[in-house]
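Read the figures in this text as sums done on the coordinates, not as results from a lab. From a predicted model like this one, the values you see are computed outputs, not experimental measurements. Cβ atoms are built from the backbone, for glycine too; each structure is taken alone.
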Structure 1
Amino acid sequence: MTKKPEFDLVYKEHLKLKIRDLKKERDALIVAHNYQRDEIQEIADITGDSYALARAVTKAKQKTVVFCGVKFMAESAHILSPKKTVLLPVEEAGCPLADMITVEKLRQKKEQYPEAAVVCYVNSTAAVKAESDICCTSSNAIQIVRSLKEDKVIFVPDKNLGRYVREHIPEKELILWDGYCVVHMRLTSEEVIRDKKLHPNAEFIAHPECRKEVLELADYIGSTAGMLKYVKGSSCKEFIVGTEIGIIYRLQRDNPGKKFYVPTEQFVCANMKLTTLGWLARSLEKMVYKVTLPGDMVEKAKKSLERMLEVSGS
């Protein structure tokens, strides 16, 4: 008879105690994205979407920030607070969407449309941010694009989010990059329709990174932070959730009387799930992996991120 489940539970509790002790010792703030593992969100000081975490980092009093997320997020934290030590627990935690655009290709697009402003989704590398006029998140993308004086906008790298923004601001011409989130693109309209039939009383909430035909079926479209707020304020008791499965932890915790359904088993971001309690403990113990970027890149990218925060009123 195996005792592995019991051992795993004891080991996790050991790691949690170790992390809490190391956090005090290192004067560290642990932040975690809504797509992280349940146990990582549980032990984090702050959880949220990329916008909320970007704001949190700038206001943090701690000398060290451990970013439980993916590389572009940790880079943004370093850019906004270059004097702090920013750690990414798993060095390999990247983002396929961010890798779909390069500085060289963006420069070519800018030469093609010299009169256009460049709006860069935060799901991009520091180098691409440095080449952009302003950043945006899924929470504030419409607000950011609407704030620009330019009528023509190059929107990179997520075409689905860009298309969603364009539908809300038809007076502007958006030139969309052919990038996409590999996780959100896995969800099909057929899967949503199937789940709507299985759960006729449920509302469907979707992330704007989903396909257009999927968004057309949604009762609510928004960022993970928007979804959390919407569900909490809704009188509905059942929801079909159109985003990465990690958000279910917060949804269930904040809404114990409501039910949540995931329309596809493929709604898992492998990169977000790389961070475990073990890697988090190691990161604090060894002070790895420190995010470092060239000074000139930090300065340029910081302007794009700070301009976003200013427009958003944070």
Structure 2
Amino acid sequence: MTPPRIVIFNDTHGWHSNQLVTALADLGIETVLADLADCVIDLDSATGLNIPGFDNQLPAAAMVRGIAPGSLEQITLRMDVLHTLAELNIPVFNPASAIEHTVDKARTSLRLHLAGLTTPRTWATENRQQAKLIAQQQIAKGKSLVIKPLFGCQGKGIEKIDTIDQFEAIQAVGDAFYLQQYIEPFTPEQWQDWRLFVIDGKVCAAMSRQSDHWITNFAQGGHCLATTVTAEMEQLAIKATQVVQADYAGVDLIRTKEGSFTVLEVNSVPAWKGLFQATGIDVASNLAQALAKRIKHPSTANSKSDHAI
């Protein structure tokens, strides 16, 4: 019997892809590593798609681990590939809808807010004067703001705004202002948040990220530590993952000064190297098993894909 062959999409394959290839091989699944940017929409093909390594055939499933930055047109073409695979009843893990709901931080904030989940007060505008007015109003109330790139990860390009002079000095990425109220640490001068890794409605691993700086990301020098999570944290992370229609996600939570938890971000293509180092939990094997279930039970995967379109 020919083993199923799946594709993992990323623009830079490395440690994470290698972990997945090994975990999938243990389940009898072959993997092709490809870049969405190298896929071709080709109407001479019966499926309309040409995916590297598949000779005009379709993979048994697709896993999305990363999408390279690009123009609006380039990103649209790459998402076209993912949408079409789902429409052809190929399990896509995560689906295009989840990526669209999370790659844009404003979209994530809106979905969390409309679902009634706690998340920091947020404003997004492309009008600099409106953004300045928001900053003035919040600073006058003694509040600090955090400005983030609308598209971005790993804590890159984030700035804290305590004064209008600081706001004036900022050049927003893409002329889009995504502003969030700065969450003061629960314990003064001890910055900490939590990353919970959710797969198919369950938290498979969690860590605490601590730093002597308000940015706690692992990529920015934060220390990752194994941690236990409360039922409140677990349910908040699971619900946040469901709200963005993700099969798996890395959900970042922070504790407010009042002691409750709020959702900072939801990442639909989360890394787990820091999580693995902190906990020893084999996240790749958990992901591989979840993906294998979709291959073995296509009707279940198909219904999820249809729901996501």
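I have 1.8 for distance in nm of label points 7 Å out along Cα→Cβ at positions 201 and 281, calculated from one of the structures 1, 2. Which structure is it?
Matching structure: 2.
To test your reading of the models, identify which of 1, 2 gives -10500 for helix-only ellipticity at 222 nm (-39500 (n - 2.57) for each DSSP H run of 4 or more, over all residues; to 500) when calculated.
Working through the options, I get structure 2.
Work out Kirkwood radius over Cα pairs in Å, for residues 137-256 alone for each of structures 1, 2, then name the structure with the largest result.
Going through 1, 2 one by one, Kirkwood radius over Cα pairs in Å, for residues 137-256 alone is largest in 2.
Comparing distance in nm of label points 7 Å out along Cα→Cβ at positions 89 and 185 across 1, 2, which structure shows the greatest value?
When distance in nm of label points 7 Å out along Cα→Cβ at positions 89 and 185 is computed for each of 1, 2, structure 2 gives the biggest number.
Given structures 1, 2, which gives the highest value for percent of Cα pairs over 28 Å apart, for residues 9-160 alone?
2
From 1, 2, which structure was relative contact order in percent (Cα under 8 Å, 6 or more apart) = 20 calculated on?
The correct label is 2.
As an exercise: distance in nm of label points 7 Å out along Cα→Cβ at positions 25 and 57, calculated from one structure in 1, 2, equals 2.5. Which structure is it?
1
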